[in-house]
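Please treat every number below as a calculation from the coordinates, not as lab data. No experiment lies behind these values; they were computed from the predicted model shown. Cβ atoms are built from the backbone, for glycine too; each structure is taken alone.
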Structure 1
Amino acid sequence: MGIDEFDVIVIGGSYAGLSAATQLARARRRVLVIDAGQRRNRYASHSHGFLGQDGREGAAIAADGRAQLMKYRTVSWREGLATQAVKHEDGFRVTLSDGSAVHAQRLVLATGMADELPSIPGLAERWGSSVFHCPYCHGYELNQGRIGVLATGPHSWHHAMMLPDWGQVTFFLNGAFEPDEEQLTKLAARGVTIERTRVQAVSGTATVTLTDHRALVLDGLFVLSRLHSASPLGELLGCEMEDGPMGRYLRTDMMKATSVAGVYACGDAARMAGSVAFAVADGAMAGVAAHQSLVFGLPVAA
C-alpha cells in the first residue's frame, strides 16, 4: 500500500496549526493536519484577549476554526499522535502511533508546550480556573481583587511587577527567588506585598496556606510554569532550540522557519510566551512561508 502524499503536513490542530493550515488551504495546497487533541489551554473555561472572540470558550474557538478549515476540499484531518518524522531528499515522512505513515514536501510543527507546575498540593487542580500564567488572558476577570504571584525563579519578578495593574498583589517568594534591593524598591513602589514564608498548600478558590499556618484568601494566583515541548519531533528532526526563562522552545526566523530546511514552527512550541492571539498570528506566518517555499524553493544552505 502506498503512502499518502501531501504538499504540507501540519502537526498540531490547535490555534496555530489551524491558522497555518487555513493559509495553505486557501492556496489550494494539499494539506494534512495531524492532531492529538491536547490543546494547552484545555484547562481554562474561557479565552480572552483574542480580537472578535473575547470571552468565548477555547474549545468553541478551536471547533469553529476546524469546521471552517474542513470546508476546503484539499484539506485532510487525522486524529492521532505523530511519533516520528524523518527528512528525505524529496520531503518528510511522518509516522503516527498506529504505525501508519504519510509524506509531504514541507512540515509545520504546531505541537505546543506542556506545563510543569511546582509540586504544591492544590495547585495543579486549580490550573486554568483560579491558578494562571498569563495576566493578559485572565487578570481582568479578577476585578482588581486579591492576587498572588508564586515565584518559581527570577523571571517571576516581572510577573509581580505587572500584576498590580490587575489587583492587590502578594508576592510569595517561596524560597525560589530573592529580589535584590533595586527590585524590592520597585516592587514597593508598585504596592506589592512580599511574603517569604514558604507555601504549604492551595485550597478554596485560591487560598494560600503557609507553613506557619497562616491562610491568605486570594481571588487568583499566578505562577510561571516550567515549559516542555509537547512533542519531541522538532529535536528529532535536528531543529535548533532556544533557551528561554521558562524552558526550551524551537528557534525560528521571522518567517517561522526552523534551522531545518522545509520545517516551520509556530505557536507556543516556537515562542517564549504564548496566547491564542499570538498562536493564530504565528500560524498564519508559518502557513504563508511554507506555501511560498513550495513556489520559490527553499534557501540554499551557505
Structure 2
Amino acid sequence: MEKYQLLDEVGAGGFGRVWKAVNKHSSEVVAVKMLREKFHSWEECLSLEEVKSLRILRHPNILSLKEVIRERDDSLFFVFEFMESDLLQVMRSRAEPFSDSEVRYWCFQVFQGLHYMHGKGYFHRDLKPENLLVSGGLIKIGDMGSAKEINSNQLLTDCVTTRWYRAPEVVLGLENYSFKVDMWAMGAIMAELFMFKPLFPGRNLFDQMLKICSVLGSPTPESWLGGLALAGGLNYQFPQLPGVNLSSMMPSASWNAIGLIKSLCSWDPNKRPSASEALTHPFFHTCYNIIPPSLCVRARVNNTTTREEFEQIRSCNRNRI
C-alpha cells in the first residue's frame, strides 16, 4: 500500500472500510476497500467471490477492480476506480423525484451491466441504490462481495440481500434462488427513483412480506403457485391484501415505466424479465446508447435533465444494445 496515500474515509460496513486515495506515482484518484478479515494466503484471497467475479467482469457499467494488495500483517486491500457518489446520495441531493427520462437514463445503463454480468455467469444478489455508483453521467454496479455464480450448486443464504430489495422467494428462505432476484431488486429501485422512498420498507421479515403484499396484492395460484407451496411448507400464510394501483404511488411515471416495474416485481421469478428482455421493453425504446458523461455537466450540477438534453445526449453515440 506504500504507493497509495489515503485521503478520506468514504464508507464503512461489516466488511471493513472504504477510503478515497491517490496513487503517489500517477496521481490517479482511486477507492481503497480495506477488509476487516485477515487473509493468511493468496489462495484465500483469490477464492473470494468478489475477486473471482471481478477478474472476469469487465464492462463500462460494472465497477473496475484495479489491484488486490495483501500486506505482511495479512491485511487485504482492493483498489477500485473512484466514483464520485452513489444513487442514494444523488436522490438525497435532490428536492424532487426523477422524471421518466431520468429514470430511463440511469436504469438503461444498469440493465446493460446486468445483461453482461448474467451472461458471464454471475449475479449480484445485493442490488440497492447505495451499490449503484455514479460519476457524472455514468453509473456502475459496485460491491460484488455477495456475487455468486449462476450455475453454482451451492445452497444460498437468505440473509444476503438488503431486506427492502429482497425478492419474496428469498424472504421465504428458498436456498436455490436464481439471478431473477437481481431483477426484483431493480424493480424496487426503479420505483424508488420515482417515489424517493423505498417501495417495500419492511422492518423485519414478516413486515417485509406484509409490505410486498400490501403493494402487489397477495399471491394467487395464477401469480405464484410455487410460492404458495413454499409458504405452505413453512406453515406460513400470506396476509390477504388486494394491493394498490402503482400509478397512484408514482404519478410521474409513464405507463411503460409502471409496466416494467410490475413485470420486474412479479411474484413468480420465472415471470420476471431477464436483463436483456428488460432492455427491449417499450420503456427503453428511445435508448440507443449510454449517455456520455461529458454532456452531463448540467445534470450533475443542477441534478436535473430536461427531455431536450436527454435526447441531445442520446443522439451523440450510436452504440446500440
Structure 3
Amino acid sequence: MDKIKLFTGNSNIPLAREICGYLSVPLASASVRTFSDGEIMVEIGENVRGRDVYVVQPTCAPSNHNIMELLIMIDALKRASAARVTAVIPYFGYARQDRKVAPRTPITSKLVADLIHTAGASRVLTMDLHAGQIQGFFNIPVDNLYAAPVILEDFKDRFSARRLVVVSPDAGGTERARAFAKRLDAGLAIIDKRRSGPNVSEVMHVIGDVEGEVCMIVDDMIDTAGTLCQAAQALKAKGADKVYACATHPVLSGPALERITQSCLEEVVITNTIPVGDKVGLCPKLRTLSVAPLLAEAIRRIHDDESVSSLFV
C-alpha cells in the first residue's frame, strides 16, 4: 500500500480518517479553502506523481459546493501527475434525477457523471446508488457497493430470535427489500405509495401480512422522512407489533428529525455515508453504523488489482 494516497475534501473527514485507519495509511495533505466570493481553491500538499490516488467525497448537502470541491480536487491531482484518480463517493448526489419524468427536464445524474469523467477521474467507487442504471451514465468503471452486509450483520445480532417482516416503502424498493428478506429468512411486505409532488407522498395500503410482526422498513435514503413515517404509521394501523427502519444515506433534510422523533418508529438505523453531525444527539431514535471497513476493503482490492465482486452483496 506504499503507493496509495487518500485525500478528502471538507464534507466527510471523519469517514476518510476511519478508512485510512483500516488501510494503515495516513490521510494525505491537501488544503481546501473558499475565497470570500465563494470560489474553491485546492492545493495538494505532497507528491502524488505516479501514485494511485483516492478522493473520498460524498456529494451531499451543500451538494453543488461538494461536487465542485470534488471536481477541482480531481483536476488538481491529475495536473500533479497522479497515475490514477478514483473518486470515492459514498453518497452520489443528484441520483434521483436519473430520467426524464416530464417534458423539458434534465437528467442531472448523467450531467454529474460527465463532469466527474471530464475532470479526470479514472474510476468511481460509490455506495447504494438510488438507481442502478446510473452506472451506465459513466464512461469509466464504476463499483457500486451495497451497505447491506453491514446492516444485515447488525440485524442478525439483534433480531435472530424474532420473526421479522422486511418492508419496502414503495414499489421501487421491492428488489432491495426482497434481498434483505431472503438473507434474513424473513417475510416481505410492500407499501403502495402515490406521490403527488417532490418530497410529498401518500401511503395507500400495505401489501402483505404484518399483523403482530416486527417490521423493518428498508430504504436507500431518508430525506425529509415523510415516506418513512407514513409507512410506519400504515404498518401500525395494520397491526404491526413494532416498526424499525434502516437506510444507507441519512440525508435528513427539512423536518426529518422532528418527524422521526414524533413517529411510531422504535429505531432508525443509518450509516455514515453522509456526516450527521449532532443529528444523532438531537434525535434519540437514530443509530449509526460505519461503512468505512467496507469502503476500505474495496479500495485495497482496487489498488491490488483484486476482485471486488464478493463485496456486491
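A value of 0.40 for FRET efficiency 1/(1 + (r/R0)^6) of positions 122 and 266 (r between Cβ atoms, R0 = 41 Å, to 0.05), calculated from one of 1, 2, 3, originates in structure 3.
One of 1, 2, 3 was used to compute semi-axes √(5λ) of the Cα gyration tensor in Å, for residues 66-177 alone, and the result was 32, 20, 10. Which label is that? That value comes from structure 3. Mean count of other Cβ atoms within 10 Å over residues 10-17 computed as 13.9: which structure among 1, 2, 3? Working through the options, I get structure 2.
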